[in-house]
Each structure stands twice: as C-alpha cells, then as structure tokens.
1. Compute mean count of other Cβ atoms within 10 Å over residues 63-70 for each of P, Q and report the one that scores greatest.
2. Which of the displayed structures (P, Q) returns the greatest value of distance in nm of label points 7 Å out along Cα→Cβ at positions 87 and 151 on calculation?
3. Looking at structures P, Q, which one was Kirkwood radius over Cα pairs in Å calculated from, given that it came out as 16.6?
4. Here mean count of other Cβ atoms within 10 Å over residues 55-62 has been calculated and equals 16.0, so which of P, Q was it run on?
5. From P, Q, which structure was distance in nm of label points 7 Å out along Cα→Cβ at positions 47 and 143 = 3.6 calculated on?
6. Thinking of P, Q, which structure, once helix-only ellipticity at 222 nm (-39500 (n - 2.57) for each DSSP H run of 4 or more, over all residues; to 500) is computed, gives back -20500?
7. For structures P, Q, calculate relative contact order in percent (Cα under 8 Å, 6 or more apart) and state which one comes out highest.
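Every number in this text was worked out from the coordinates using simple rules, so none of it is lab data. Computed from a predicted model, the values in this text were never measured in an experiment. Cβ atoms are built from the backbone, for glycine too; each structure is taken alone.
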Structure P
C-alpha cells in the first residue's frame, strides 16, 4: 500500500458557520462540503455534529467538527501554544505582508514575519483557538541539498542526545554560504 495524499485533516470548532466564514474571509478557502449527522457513523453513538470541509488548495482539505453536546473545547495544557498548528504555504512574502495587514486591521494579533531562512512565516489564531501559520518559501536548491544531506545525522544525534544538532546551524545564525 502507498498513501496517495491526505484526504482531509479534521479539527474541532466552536461554531461551524463562523469557522467557514472566517476561513473564507481571511484565507480565501472555499466551502466545499457539509455533513450533518445525529449519530456517529463509525461508533453509532448518538452525538449530533456538523462536519464542514474547506478547500486548502492543491487537493488539500481542512475540515472541522462542531460538537454541540460535548464539553467546551480545550487544548493540551502540557503542550506549548506554538507547537500544535496548521501551516499553509502561500505564493510569496508579499502575500504574507498583505494577509498580516488584513488580519491586524480586524484586530487579530499576528506574530511575524519570522525568517526561518528557508521560508518566512506569520502566525495567528483562528476563532477556535487553533494556531495557524502562513509560510512563503525562500529556499534555494542548494539549501535544500544541504538540509537533505544531514537530515538522518541530525535525527540520529537528536535521538541519542535530545539536544539540537549543529549540522544546519547556518539556518539560525546567518552563516549560510
């Protein structure tokens, strides 16, 4: 078996309609499908939900469940806010700048533009508390080659030491040549 692609990634939302409208307004995602059930198909549990699907570009689908009979949404208190996020690729740094301005104009806090050497990003939260990242690639073929050459060495060193390997230090200290 080979995985063809991710069919969809699903998260929980507080309000399905608000979520669809927000993603349409700020990220230009089209609303492609709604599925509403009063019982969970896989378990047959009586638990009504609205399941909405959004076009995330390139054949990717982002979905959300609104669960009105479940306790209020929460997050893992043992995981920092910056870890769990959904990252979307955009065409250019200009797209990041434009989106950042539009979000901030509507009172949505944005972190960045953050330079990761091989891409630049902005970070913000959707109305459900999910952290989102928009990224514009700034990499070169040579940067990609260098990172590919050290990926296994880095992973193996990390597995042994649990300390950041120095193989690609150039990404963070500005010494890329």
Structure Q
C-alpha cells in the first residue's frame, strides 16, 4: 500500500511497481472517480466528510479484494487520517513515499483540480503535509525517498526495498 502527500507520484510509482511485480494495481482515487464522479465535484456537492466516507469504504473494499494476492494499492493523501483505514493498513505492507514541497511544486502548479489546495496551493499543501507527515511515518513499514530518480528507477528501488523487508520479516517469524 502506497501512502504519501498529494502529488508525490503514488499513482505513477504504483503502476510501475505493479508492472515490475506482475501484480494488480488499484488507485483508490481512480476507483472513487469511476464510481462517484470527480473528487472536486464530490467536495463541492457533498463536502469533505462525504468524500472521506466514500474513500474509507473504497480503501476497505480494495484491501478486502486484494487479500491473499500481491496487489499494489495507492491511497489518496488524506486516506490515512481515518482510524478504520489505519487498522486495515496493519494487514498490508505500507510504503511511505517521502518528499518535500520542492518535489511536488511543479505538479501542484499544473493540476488545479485538487479541492483541498484551492487558493494558496503550496501553502495549503505545506500545512496539510505538516499535519499528516507524522501519520505517514508512524504507519510506514518502508520509507522511499522520491526526491530524485525516474519512475522506473524509483520502482526498482521500491521493489528492492520490498524484497528486503519481506526477507527480514521472514527471519523474524522463524
């Protein structure tokens, strides 16, 4: 399961990793959009609380659907704030894609469709990241610095980190 702030590259890196592993990829934001319309429209029409309820159900369904398989799941930046989602994450290997404001600034400037970043996008991103970062760090089994490297390079580094994590976990279980 990939977590991290908005615009860090969870979808692109997740797709890359799934391709490398021959695994299925689930982007929970894309599932929400397919079933409920654009995230911006959900926020505008029904509010953030309604969106978070939809998001929590979507994540739960994705985790249940992936049980017993190798599946890469990418979560929206705020999905980790839900306590039920945090409990579900205990059943998964969680990867925090670590970055900073400089890493995402260009992506945020090009994508104005993020409802929580309306107005001062970088100021809002920085404030949200300051609040969410400790949660990402606490939930992560693996932290991958995504400040440098192409998507294929990051995918390869992440695959190696996952293999190392799985081997270490097996040693502990012996």
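1. Looking at the calculated values, the largest one is P.
2. Greatest value across P, Q: structure Q.
3. Q
4. P
5. Value 3.6 for distance in nm of label points 7 Å out along Cα→Cβ at positions 47 and 143 corresponds to Q out of P, Q.
6. Computed on structure Q.
7. Largest one: structure Q.
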